[in-house]
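Participant: The structures come next, written out as structure tokens.
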Structure I
Amino acid sequence: MNSYRFFMGLLLAMLIQPALLPAQDLIKERDVIIYKDDRFFSAFPSVVCKPDGELLVAFRRAPERRIFGETGSNHIDPNSQLVLVRSKDNGATWTSEPELVFAHPFGGSQDPCMTQLRDGSIVCSSYGWALLRGDAASKYPETLRHGDFVFMGGYLVRSTDGGQTWKGPIIPPPVPECKTISVFREPCPAYNRGAMCQGPDGTLFWAVASQSQLEPRRSEVQLMASKDGGLSWEYRCPIAQDDKVSFNETSLYQTKGGDLIAFIRTADFDDHTVLARSKDGGKSFEPWKDAGFQGHPHCATTLADGRVLLVYGYRHQPFGVRARVLDAECTNTDTAKEIILRDDGGSGDLGYPWVTPMADGKYLAVYYFNQDNGTRYIVGSILSTAASK
């Protein structure tokens, strides 16, 4: 009788806790081209799956400068805009003509980072660069510059109708003790590339970059929070700081146990990913730790069995995109098996993956890519586990 009760209790526990079932391998089923036009340099995508199953992929699009006889295109362009395309069949086909999300009136925009909130609204963060003529850029000593481009700082736009229309820009406040001014000669508004995370109480968390010094340049990552869906922001606490290592592009993920995890890109640390963990709801973070592998930047989502799928770019030969399946609390970053999603890239200028579950139970990782160092375009990999295939 006792054996019978033990067996039935174990069976019930397995039924109500899917994570106890044997883990399924992650399988890449196929790659799909999401947007490709040889006239445009397309990069830095993000993706959300709406409640009705429609997929939205936003990305930064700029002219392919080589068609005008220039030597090449780059990541800063005065004509770069935020656009999106849609799929209603789980990523099989996509709209051919992108919809405009936002064109900044003062310069080119970068990295549209979409986060869908539980009420269905979508928050999209970005940042931009203004092109100044003559020697004007040289008159900004306390700012970020790339040649004649001066940094504008971050901004956000929001949609409450599934990405049909967008309102903004919303200008977030600067991080306290910010050492950088914007092109408007004001303290630089908070900015970053990476996924936000909405907590159980509705608070929206955002990991932003901050310049701790300009010469030599060093950056750190700080936490901002919004209690009104991204309309207003307040500073919370440092996420990662160091005297020798720089931290920037960061994605957030909240575990089933409630920990807030920051997956962080580094500089001056051999391109190692690092991880910072908050166990008190974003009031403070433990000291950062080496995650044990190379790659950047990152995005994480929850698999059906409770584990965490982490995707990241790989800008070392062979160039491509990689992934790891972590345990539910993200404690095994250094021992989790590395999965190669792509290793056929034409140069290191690729990656920046973003990942979402789809309505059919599979997963879509989107990223930008090039082959033979050709025009950059947006592509996706459809992934599944044995359980979802």
Structure II
Amino acid sequence: MRRTIIIAAALLLAGCSGLKLAGPPRHPESGIIMLGGGPQRNNDLRDVPAPPLIPEWDEDISAGIGDGAPCLVDSLLIIGNLRGELYVVHAATGKRLGWVSLGGAIQGTPVVAGSTVIVPLAGGRESAVAYDLVDARIRWRFAGPDVLGSPLLLGASLYVGNVQGVMTCLALGTGEKIWSYALPANTSLKGIRSSPAGQDSAVVFGADDGYLYCCHARTGALRWRVAAGGPIQATPVIHHGTVFVGTLTGDLIAVDLTSGTLRWTAHPGASVYGAVVADSATVIVGTTGGHIMALDPATGVLHWDTDLRSPVDAGLLGAGDVVYAGTLKKDLLALTRSTGGIIWRTPTDGRIKTTPIGGLGRVFVAQDTRIIQSFRGPQ
């Protein structure tokens, strides 16, 4: 049996903020240290139970939750709220282990690197801060415009896009700026709200100007850009050399990562705010029109289309033969990956605007009622 890491986290003062761990968390292969589980952002995870699921616990983190999903490292759930507070919750019990206020609103998913959590911020003077969970202190701050997406960790570098349309590369250890890339002919209306994805030396992100961009990870030089047909706020997903991303005008595009060649465009028909889930057989996307669709990843041909009758505003969770989706009509659903049939549904207390995650035999869902809820498989 895998040893459960000893994590003794205690509040510095009863009733007051405090977040200090006795030792650094480990990073097992199933750990979710950033949005989507890894730099390619394909939220297709292991150790996720098949339905039916049983509600296990829920925890109130005291303020609204933005678009960012939790991280799951060892037995820790790590998530921020819109009041600028970073929380750590025990994943098996739901027990709150501590929290710390970091300033501006936390809209996106943090990045966990060793004992350090890098947190995106909006509404304050910083774009990001790095907080050490063991030393209980801020290691560095990076001042800049609001960041509404989730940072990307690729090697020893972090990548963050801001609302003024600038993608910035930072050194993981110090927060020092390595390079920045500003959108061409940019204005305040052309921000970057799409979280970057990465592979090897490529960093890919969408923008409000309707283009998908690829920059060189080490230099920031533009490799290519592709017109997507509408603003992009969804997170791109990289799978087998292809980038998949949806737009606010209801398109889904597939682009060759190396050359920037547009392989195909499909038309789901309603806005896409969340990331797809892709495998060798299908790329699956949810829309605000209430549909989840599966398309052929090579051609874009439609395989199936399921009407949930409820808007999908977040990314999907892949779990073997199952895909989980949360909706704005307060329910969590499971569909079969091959046919799109709905095989399980349960109500939730709040709307689901963040991507569900899974691990440790559980599915975790953050809701706009300040609640994180855990569901476990049948035992």
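Nothing in this text is a laboratory measurement; each read-out follows from the coordinates by a stated rule. Since we're looking at a predicted model, the values are computed, not measured. Cβ atoms are built from the backbone, for glycine too; each structure is taken alone.
Participant: Where is FRET efficiency 1/(1 + (r/R0)^6) of positions 136 and 224 (r between Cβ atoms, R0 = 35 Å, to 0.05) largest, in which of I, II?
Facilitator: I
Participant: Once FRET efficiency 1/(1 + (r/R0)^6) of positions 176 and 288 (r between Cβ atoms, R0 = 30 Å, to 0.05) is calculated for every structure in I, II, which label goes with the largest value?
Facilitator: Between I, II, the highest calculated value is found for I.
Participant: Could you tell me which structure in I, II was used to calculate FRET efficiency 1/(1 + (r/R0)^6) of positions 216 and 312 (r between Cβ atoms, R0 = 30 Å, to 0.05) as 0.35?
Facilitator: II
Participant: Thinking of I, II, which structure, once Rg and Dmax of the Cα atoms in Å, for residues 104-167 alone is computed, gives back 15.2, 47?
Facilitator: Structure I accounts for this read-out.
Participant: May I pose another question? Assign the value 119, calculated as volume of the Cα convex hull per residue in Å³, to the correct structure from I, II.
Facilitator: Only structure II yields this read-out.
Participant: A further question on this structure: Can you rank I, II by mean count of other Cβ atoms within 10 Å over residues 40-47 and just name the one with the largest value? Numbers along the way, then the final one.
Facilitator: Working: I: 25.9; II: 22.0.
When mean count of other Cβ atoms within 10 Å over residues 40-47 is calculated for I, II, structure I comes out on top.
Participant: Thinking of I, II, which structure, once Cα Rg over 2.2 N^0.38 Å, for residues 144-279 alone is computed, gives back 1.07?
Facilitator: It was calculated from structure I.
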